[in-house]
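Since every read-out is calculated from the coordinates, none of them should be taken as a lab result. Just so it is clear, the model here is predicted, and its values are computed rather than measured. Cβ atoms are built from the backbone, for glycine too; each structure is taken alone.
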Structure 1
Amino acid sequence: MTALAFELPERLEAHEPPEARGLRRDDVRMLVANRATGELLDARFRDLPDVLSPGDAVVVNTSATLAAALPAERPGGSPVGLHLSTPVPGDERHWVVELRCGSAPCRSARPETLTLPAGARAHLLAPYLAGPRLWVARLELSVPLPAYLAEHGAPIRYGYVPRGFPLADYQTVFASEPGSAEMPSAGRPFTHELVTALASRGIVVAPVVLHTGVSSLEEGEDPYPERYCVSEPTARLLSSVRRWGGRVIAVGTTVVRALETAARPDGWITPSEGWTDLVVSSERQLRVVDGLLTGWHEPGASHLRLLDAVGGRELVGKSYRAALARGYLWHEFGDVHLILR
């Protein structure tokens, strides 16, 4: 477990997309941390092609975000929120869900039937895995789930985003395969122009898929199984990048999880898909990833353990102290952190 502990001031929470603040997506700030030298560099995300080198590979998550938040009523009529997270592994008929009472998970959830819009229902059957936060639910819908969410759902958002924004604001430019409960937000600052700039510098952009579940993990709670795919073309391309000495830069902790699941101990990447329960931390040496582009994570988040694996505890702590002092913004609409090993 990382020793990093800090308080996040409200002034450093990004309450809206950068576009609503008069910025382009790629105008967000980027703190570059170099593990080899210990140096920190303040930059803008649009500077990424100049920070990386020809022959490097940037690996992005092409999962698209679902409108996974639904209004619901408990028996007796009390309103709650229902967040769809992911299908139950091996059973696409049932979903892992989170019941929300205001801004927090409902601690009083029990086996019960929730009423959803248009006469649909969600039957809470049993707690999922070890804790009381997530439940296995059977959805009773009159139309396929994608169509139902398109009409009645909204993007999942938390209290630091006080008003709703359209689903398009929760998609990356790479989004092509719907499946994530929440946006793979490290990829949000990319624009088509920036991708072109990377290609013109000889920097490869390669896709993987990992469908993210809800991110509102309890302090110290590990990520649970998620669906992923590392295709044969991506596996071959990244193995070639490693052979010629390029670096593999993961865009988001989701990409790290997918790549490290598909990696052999010798660093060779194999085509792989299914469900991963891999938890990356400093106790497990990275096999493939040479750098990580990520957002800024809250105190106690399990993702901080993954950052330790990439940058080392000392550098990660130095980065976070600098980000707090220099006014970097947190959360999915905030600034980014590039860690190079």
Structure 2
Amino acid sequence: MKIIEVNDYSHFLCLKEKWDEVLRKCDHSVFSTWEWLSEYWKQFGTNKELLVLLEQEDDKIVGIAPLTYNVCTMFGLRRGKIEFLGSPYSDYNDFVLTNEEKCLPAFFHYLNHISKKWDCIDLIDIPAYSKSIPFLKKFSKTLRPAKKCPYLLLPKSHEIFINSLDHKLRKDLHRNSKRLKTDFKMEFVDYSGTLSCVEGMKIFFRLHQKRWMVKGSPGAFADPKFRDFHLEIAKTFSEKGWLGLLILRLSGKPVAASYGFKYRRKYYYYLSGFDPDYSAYSVGNELISSVIAKCISEGFEEFDFLRGAQKYKDRWNTMTRWNRHAILIRDSPITKVENWLYDQYWLQGSRLKYLLRMKQ
């Protein structure tokens, strides 16, 4: 086997065909696609170095390690860190492998001999179903559950799904739906098409920001890079049939929006937004119920709420998976001490920031 290191973005852009070929041979999420990661690097690759490793066997790519390298400093301590290319905004990060048993040892052997002075390999949000996990246990200092990821296995009909919910939620959904239909002309508009997705994303951005501004937060899309990234992703995914963008209108006015991804018979519920002025109607619940109904009608097998332990997810009779977090420290006494100090500084700094926010 041969390892090829890709550090140049133009070379990365030429990998699409080979990347897709490897993806077809292994289980993966939408966050491992070339489309997601190439746009991700374009928007968020500043101050990092691209470190994509390709494992080649008989002139064919059999494994991909989508990584980056960057140097962090804190109180004079330097830390060279290798992490997944999609960190931290991808809900799932993973290697793309056709043979975990062969590929992972080769990747870690290569990383142990590269010229870059890394101290830590920090791999976050590895999905619970990743076939890499049993083999990562051999190389990682720690491999622990990190973030909760609720999900639903979808039944054959929406009626079966509704009947699976607890009595209170069923009653609330029925009552709120009746009120909405009485007080407004209610319609769900699909903005997933190529001609409407840009307009739909602008509506979604506005609703998402309005919800968070009421809470006193600027919201994720106050960051122009984050907004530009998702606008480009929406356009690309729309062309491929991967975009799920549904907006609830009441008498013509957009009041709630769901932004997610349709990929390999699974729906990824990425983010939502709603107008707080209509919170008395529980428009968020009405929207989720309708998105799930649409997924069932289109033959999807799973509805993934993605990472996050928000209480509203548990109301939908969800099951739970936990993303894993793997850490590998370079085997050196000095490196181990430096990483321990770095972690302690980071932890105390985070606590201080939290206390300062609470006092504001």
Structure 3
Amino acid sequence: MALLDPYNKDFQDLLRKSLHLSENASFTPDTMPDEKFPVQYDLAIDDSGLTYIIEIKRFITLDTLSSLNLQRSLWVGQGNDISRLRFVCVGIRATKEAKEAGELLGITVITVPWEMPVFDTPKEGAQAVKPTSPKAWRIIAELLRLKETSIRQLSLNAGVSYGWAHATIKTLESKGIVSNTGGYVTISDVPKLLNGIAWERVFQRLGPFLPVTIPKEDPLAAARGITDLCAERSIPIAFTSFTAGELYTGYATRHDAIYLYVPRDNRKPLSDIISTNDKDGLQVFFYLPDRDVFNDSRIINGIRVVSPAQLLLDLAGLGYSGKDIAMKMVEKYATL
């Protein structure tokens, strides 16, 4: 099914204008905001205390509005406050009936130009789970740690509902990644899991922004200095990619750059503090987190790094260039 690309800058700019969003709006493609009823949405946008739940279709009809309206009814039925949620359908074309129904239901219908880029993605059923979504990845990471366990135990250890854990495992089973024997599940094809992550959550889409150059020195020493500086100034950061990978695995990779997550609002202030005009210096690549990567970060050798689960997700998202070190992470994962 053809969908508008939620990562496309022109598309995001159009949504900013249509929904009157600020420059600080946070875009999270492929989201599942309700744990009890794991229904996948194409995009969520958080801005100024509001959350926009967005369905993206090429052609918007009355049926397009149904999943949004159903989920809203389920939330209300559970007694949840939805006053800060906004529901939106976006497509290249919308029927007159869909526009009229949208007004009655309080669902914003937005049409975009025909030339807006599209990509082909199979739309899976309501119970299908995107493995790289935050809750699903917690389940997968726990399965990698335990190697073999029951779905119930995964649910308890990962802190998610049994229904969510079950949907995640069923999705992985359908892809030939997980096997289920006598009620116990295990990951049977790690390379296929990592390849799927590389396609589904491309790490480079979170950046890098134009690299900052700092004086040339040992990359880990530089990362340690930035960690101390950010701690002093209360700037949340967490090193990831090859930098954190070396610390967790001891597997040396690139020594010409370091990689870290920095929130949008802190990116420029940190850049202004550390950057120099040394063209032959060490490059610092900033990435914008698409989920909370800071609360479960940890300090290794004086350097703040993302959690093992987050790092494995990021390394797999590098594709071929991160394959070797990602496999090293898998081998050591149960001990980290």
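Quick check on the output: 0.20 is FRET efficiency 1/(1 + (r/R0)^6) of positions 59 and 299 (r between Cβ atoms, R0 = 41 Å, to 0.05), derived from one of 1, 2, 3. Which one produced it? Computing FRET efficiency 1/(1 + (r/R0)^6) of positions 59 and 299 (r between Cβ atoms, R0 = 41 Å, to 0.05) on every structure in 1, 2, 3 gives 0.20 only for 3. If you line up 1, 2, 3 by relative contact order in percent (Cα under 8 Å, 6 or more apart), the top spot, with the largest value, goes to 1. Of the structures labelled 1, 2, 3, which one yields 21.5 when Kirkwood radius over Cα pairs in Å is computed from its coordinates? Computed on structure 3.
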